[in-house]
1. Comparing relative contact order in percent (Cα under 8 Å, 6 or more apart) across 1, 2, which is largest?
2. Upon calculation of helix-only ellipticity at 222 nm (-39500 (n - 2.57) for each DSSP H run of 4 or more, over all residues; to 500) from the atomic coordinates, which of the structures 1, 2 produces -17000?
3. One of 1, 2 was used to compute P(r) over Cα pairs in 20 Å bins from 0, in percent, and the result was 34, 50, 15, 1. Which label is that?
4. If you rank structures 1, 2 by distance in nm of label points 7 Å out along Cα→Cβ at positions 75 and 275, which sits at the top with the largest value?
5. 1, 2: which one has percent of Cα pairs over 16 Å apart, for residues 99-210 alone, as calculated, at 55?
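What follows draws every value from the coordinates through simple rules; no lab data is involved. Given the structure is predicted, the values throughout are model-derived calculations rather than measurements. Cβ atoms are built from the backbone, for glycine too; each structure is taken alone.
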Structure 1
Amino acid sequence: MLNTEAEIAKQDWIVIQVPYGGGYCSLNIAKPKNARKAPQALKNEFMRQRVFMADNGISSWDDIPWYEIDFGFGHQNSADGWGKMHKSILSYLKGWGFDTNILFLGGSHSITASTYIGTSQTFGRQQTGLVVLDAHPDCCSKADWPIHSDWLHWLIEDEYVLPENVLILGLRQMEKSEKEFLDKFNIKYYRMGAIKDPGGFTMNDFSVIRILEKFRKLEATYLSIDIDVASGAYAPGTGCPSPGGFTDTELVSLVKQLKIGLPNLRAADIVEISPLNWWRKRILRYDPTVDLGVKLIKEIIS
């Protein structure tokens with residue numbers, strides 16, 4: 001935990017590791033349980049690259065505080081296990097007041113149901129926006145708790161987030177029931193095919209400019225990045241890699257645009273990264289998905 005309020009106030013961003021790999025059921029093809037290892041893998045790679053950051057004259061990243069929510073044992077892949085995780089996150093965030101911005105590192109996308117609620121409890125449900133970068137809308141209804149394919153459906157249906165405060169970018173795979181759900185609640189979303197120029201998407205597309213103007217009027221915006229929004233060629237290490245997404249450069253550029261376009265960005269997460277097992281890493285020597293995650297961390301906390 002942070003030691004003093006003064007320590008919090010000195011930082012623009014802090015990083016909180018959320019090593020939760022549950023949030024899937026038998027109906028899911030993808031099972032992101034290995035994602036619980038992602039927060040530590042991302043931190044290790046980030047710290048390894050600090051020497052190169054220093055060579056580029058960037059030292060501020062050395063001052064970013066890193067914390068971890070220790071779930072201990074008992075947080076199993078079940079509704080009860082998720083509920084315990086949810087209470088742990090809300091308890092951890094309670095009383096902070098968001099004097100600093102927070103980047104959460106998951107973990108499966110199930111954590112966003114908790115970290116977003118923790119954010120909206122500070123800024124108000126009506127005054128908190130949610131921007132999601134994802135290949136899938138995660139609006140299924142396969143379980144009675146927010147598994148990684150259902151979490152956004154759960155937030156919207158249970159009125160934790162207002163439908164008009166949600167924007168989804170980068171969709172490529174969508175079930176029929178999910179499209180019906182998005183249309184029912186008039187959720188604004190963009191498929192990859194509609195994003196002609198990722199490098200200038202939020203600056204040149206008039207409809208997106210209008211949406212971001214609305215989001216800027218809110219007290220806070222939360223950005224959730226599912227790594228599978230990137231093409232599987234650049235992010236193969238995830239539960240459900242999908243072709244035809246952003247390149248690594250395009251995704252980092254889009255996140256940069258959103259940071260500029262949303263000065264009220266107060267929280268973000270990076271989820272669904274599945275690091276290489278140690279024996280695979282010894283063979284390949286390079287984990288492109290973790291590397292992309294580190295690039296996104298740098299962009300968000302800069």
Structure 2
Amino acid sequence: MSGKGWIGKLKAGLGKSTSRMTQGLTNLFTKRKLDEDALEELEELLITSDMGLPVAAKLVKELKRQRFGQDVSPEDVKAVLAEEIAVIVATVAKPLELKPQRKPQVVLVVGVNGAGKTTTIGKMAQFYKEQGLSVTLVAGDTFRAAAVEQLKVWGERAHCPVVSGPANGDAAGLAFDALTKAQRDGTDLLFIDTAGRLHNKSDLMAELQKVIRVIKKVDADAPHDVLLVLDATVGQNAHAQVATFLEMVQISGLVLTKLDGTARGGVLVALAEKFALPVHAIGIGEGAGDLRPFDARDYARSLVGLE
């Protein structure tokens with residue numbers, strides 16, 4: 001997909017978030033001076049877009065500094081917001097760093113059930129396979145037959161081998177065997193899917209930590225990346241998920257899925273501000289090409305509805 005095609009997709013995908021923002025800004029700033037009342041209403045609008053209070057306060061403060069007491073149009077306000085949002089998200093817009101000296105680079109993928117972990121692994125596998133890398137997938141969510149089947153479908157589609165074991169089997173043992181074989185074969189990337197039963201946190205924590213302990217026996221530096229997949233439609237609940245998984249494992253980066261299914265696209269800005277974790281990719285559709293690294297400026301301008 002060309003850069004232009006992706007930007008078009010991003011704009012369309014963020015459509016729900018954008019229309020809420022654009023409508024709000026148009027209602028607020030048509031023939032209006034930028035006074036304290038206007039700023040207060042703008043802060044409320046930004047908070048309802050799931051940007052959170054710290055980000056909303058920061059954006060409002062900057063707008064006040066630049067334009068207080070002046071007549072402003074919706075476009076003026078959008079321009080300032082887009083610039084400031086881009087500054088915040090630019091610090092986290094970082095694609096997954098490939099480390100060719102690792103054979104394989106082990107990527108552990110975590111997240112709650114339903115966030116889109118398995119689909120994300122499939123899309124990333126296809127993306128890297130198209131770049132000429134060898135990729136193996138590990139169906140480590142052994143408790144969910146559907147997750148194993150889904151990963152096999154993605155594996156077939158991307159022409160990547162999928163390592164799976166018996167239902168309810170030991171995920172750590174599976175990861176150990178898969179990594180040992182991947183080392184032998186000189187595989188470039190090994191993606192390990194994991195369970196996401198957050199309602200039973202202590203069991204999940206024990207399982208994730210066991211997987212990590214066991215793969216370290218094969219490669220002391222593994223996993224080289226731990227990606228947390230978040231469903232953007234959960235809005236502010238994403239903060240709690242990040243905090244919970246940070247207690248269990250050392251998260252190295254985030255992937256935000258389903259930005260096209262929500263008016264809460266601003267949650268990415270709130271997460272960037274609060275956790276400063278790299279956001280490796282965003283998902284705005286079902287297709288394999290709809291999960292991509294993102295550009296801070298394009299995202300910020302699309303979010304506030306600027307062409």
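1. 2
2. Clearly, the read-out refers to 2.
3. Going through each structure in turn, the value belongs to 2.
4. On the way: 1: 1.6; 2: 3.8.
That would be structure 2.
5. The read-out was computed on structure 2.
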